Structure 1
Amino acid sequence: MRTIVTGGAGFIGSNLVNELIRRGDEVIVIDNLSSGRRENINPQAQFYEEDIRDFEKIKSIFKDVDFVFHLAAFPRVQPSIKNPIEANGINLDGTLNVLVASRDAGVKKVVYTSSSAVYGDQLELPTTENSPANPSSPYGMQKYMGELYCRLFSHLYNLPTVSLRYFNVFGEGQTSEGAYALVLEIFKNQRLSGEPMTIVGDGEQRRDFIYVGDVVMANILSAQSDNVGKGEAINIGQGKNFSVNEIAKMIGGPTINLPPRVEPRATLADNSLAKKLLGWNPTVELEEWLEKYKASWASDQRSNQ
């Protein structure tokens, strides 16, 4: 198969590219490296350093492509609040460009990266795909509108699409800086530097953490499955959540609290639809992975001495 991964130099995108290549796909990466890293790009992938906001630059890349995995985004809640115009350009204009290019090239299916941020704060947990959208940031709003664009293109132009609502993704290649800053990596760097772990607010906000390898498999199954392609939105989460305080306790060490910020109080996925439509199941538990992750810190420290 010939596939495109937009955002293929990022944390999740590079993991997906590596697995697709391992399976024998011909993979094309489109990334402007604004948050992705060149060293993440698999040398066997064909790389285009282009911006998805520039339709004329990207449209020809889609020729003779079977599947498109659209992960390129301005993916942080807080920066989208500070800079909603740039976030809108990438998350909405860029997504529209990808959909038009896919439609015009006759792509078999577009798998769109959405987010649990579309839910915002919910009165009832876990959230199902029928829970009302209630985004509390431009990022969440833009991701939801991207889903609506995908659904529209499926119904109006017969372009098969499916939207995957990722919850908090962790795993190999996660970063403490840039687009996919994750609390686990931030805490790691603070502990290795001898600094206290910084907890925003009271630390009782809870998040559903899902392993990056399981997210990769959800993407591949979405492309392969005949059960999806009409613009469906599907939760990709573990179905279990942890507070930031609990994460800090698992890592161990001193903490300090910072002022609270605008963010959902809790996320928790009902992942039964992914199991039903995709035959997907999460395979890695955060607690087990975190123990191995912590053990690797000591190894890294010894090798750097």
Structure 2
Amino acid sequence: MTEIDSKPNVIAVVGPTASGKTALALQLAAKFGGEVIACDSRTVYQYMDIGTAKPSREEQNEIPHHMLDVVEPDRVYSVAEFQREGTVALQSILSRGKLPIVCGGTGLYARALLEGLMIPEVAPQPELRESLKVLADEHGNEAIFSKLKELDPVSAGKIAANDRFRIIRALEVTMTLGRPFSEVTGKTEVPFNVIWIGLNFDDRSILRNRIIERWDMQIKAGMIDETRLLVSKYGLTQPILNAVGYKQLITYTDGLWSLEEATEDCIRHSYQLARKQIMWFRSNPATNWFSVDKSKHLFDDVLTQLDGRIETP
């Protein structure tokens, strides 16, 4: 038996929003007696249920879930916290001889949990972030990228010059710690094998239609009332305002937009998010991709990929 065969397996179901990750993860968990670890930067927040498309209570009762409803949306939950608490959940599942199925579309969460990515314990610095965003808005991303090249040329060599989010995070860590971001990040070996299952669409118009259909369902399910309750309880917190859908509905409930305008903006931003998620996960050469719109029997196709690698209990 090789070293890789001696390690337990973990399945990761990744891909863009509205691609059917949750449904596939539930099917796999039922088939193999697994437990699901949610890998999503929004479903970690309590009370943000409809707008984040969390698994239903019935689904959660049927299949054990972890890393849902971890904190209230009155503070930012960091990647380092997710990595630490998600690792505890993953190790617990493995210790009980169960199959962990990590499911979600937040790429950095997935890397932190499954690739041993070292995450600096640096909390978000709102004022510093805002000043860097203003610099980029006024002088272009090249301004902050030049600053990164000056302070941490190693990181600048690995980050695209137009990747504003990663540039700002690298600068945030570097400037807060007084050490280059590249010196405090890296990877450690993980004690498991990851089987990456990626969902995608050959025809992106189908993905867009799925986003539209899900939004209609969320509105009918009461997302407007959910948004009002969140704002009345917590105010305009960063986790709420950063979540696509809630931000648009807040503008609507404030009387600044019509529901049609909020809908149009939400669909546009959701599709942009989906494209970014696809680009992120495509950078992982280990991902086994499945076209949702081309596969007539997606679950069976995925099982074929897993044949001989995962045992049925």
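Any read-out appearing in this document is the output of simple, stated calculations on the displayed coordinates, not a laboratory observation. Please read these numbers as outputs of a predicted model, since none were measured by experiment. Cβ atoms are built from the backbone, for glycine too; each structure is taken alone.
Once relative contact order in percent (Cα under 8 Å, 6 or more apart) is calculated for every structure in 1, 2, which label goes with the largest value? Before the final figure, lay out each step's value.
Numbers: 1: 17; 2: 27.
Of structures 1, 2, the maximum of relative contact order in percent (Cα under 8 Å, 6 or more apart) occurs in 2.
Looking at structures 1, 2, which one was semi-axes √(5λ) of the Cα gyration tensor in Å, for residues 217-264 alone calculated from, given that it came out as 37, 15, 8? Working shown, then result.
Working: 1: 37, 15, 8; 2: 16, 12, 10.
The read-out comes from structure 1.
Supply the structure label, taken from 1, 2, corresponding to distance in nm of label points 7 Å out along Cα→Cβ at positions 89 and 105 with the calculated value 1.8. Walk me through the intermediate numbers first.
Numbers: 1: 2.3; 2: 1.8.
For distance in nm of label points 7 Å out along Cα→Cβ at positions 89 and 105, the value 1.8 is produced by structure 2.
For distance in nm of label points 7 Å out along Cα→Cβ at positions 81 and 289, find whichever of 1, 2 sits highest and give me its label. Before the final figure, lay out each step's value.
On the way: 1: 2.6; 2: 3.5.
Structure 2 comes out on top.
16.5 is what came out when mean count of other Cβ atoms within 10 Å over residues 209-216 was calculated for one structure; which of 1, 2 is it? List each step's numbers first, then the result.
Working: 1: 22.4; 2: 16.5.
Corresponding structure: 2.
If you work out mean count of other Cβ atoms within 10 Å over residues 113-120 for 1, 2, which one comes out largest?
Working: 1: 25.2; 2: 19.0.
Once mean count of other Cβ atoms within 10 Å over residues 113-120 is worked out for each structure, 1 has the highest.
Using the calculated result -11500 for helix-only ellipticity at 222 nm (-39500 (n - 2.57) for each DSSP H run of 4 or more, over all residues; to 500), pick out the matching structure from 1, 2.
Working: 1: -11500; 2: -16000.
Answer by label: 1.
Compute FRET efficiency 1/(1 + (r/R0)^6) of positions 25 and 193 (r between Cβ atoms, R0 = 35 Å, to 0.05) for each of 1, 2 and report the one that scores greatest.
Values: 1: 0.35; 2: 1.00.
Evaluating FRET efficiency 1/(1 + (r/R0)^6) of positions 25 and 193 (r between Cβ atoms, R0 = 35 Å, to 0.05) on every structure, the highest lands on 2.
Tell me which structure, out of 1, 2, gives 18.7, 60 once Rg and Dmax of the Cα atoms in Å is calculated. Could you put the intermediate results ahead of the total?
On the way: 1: 18.7, 60; 2: 20.1, 64.
Corresponding structure: 1.
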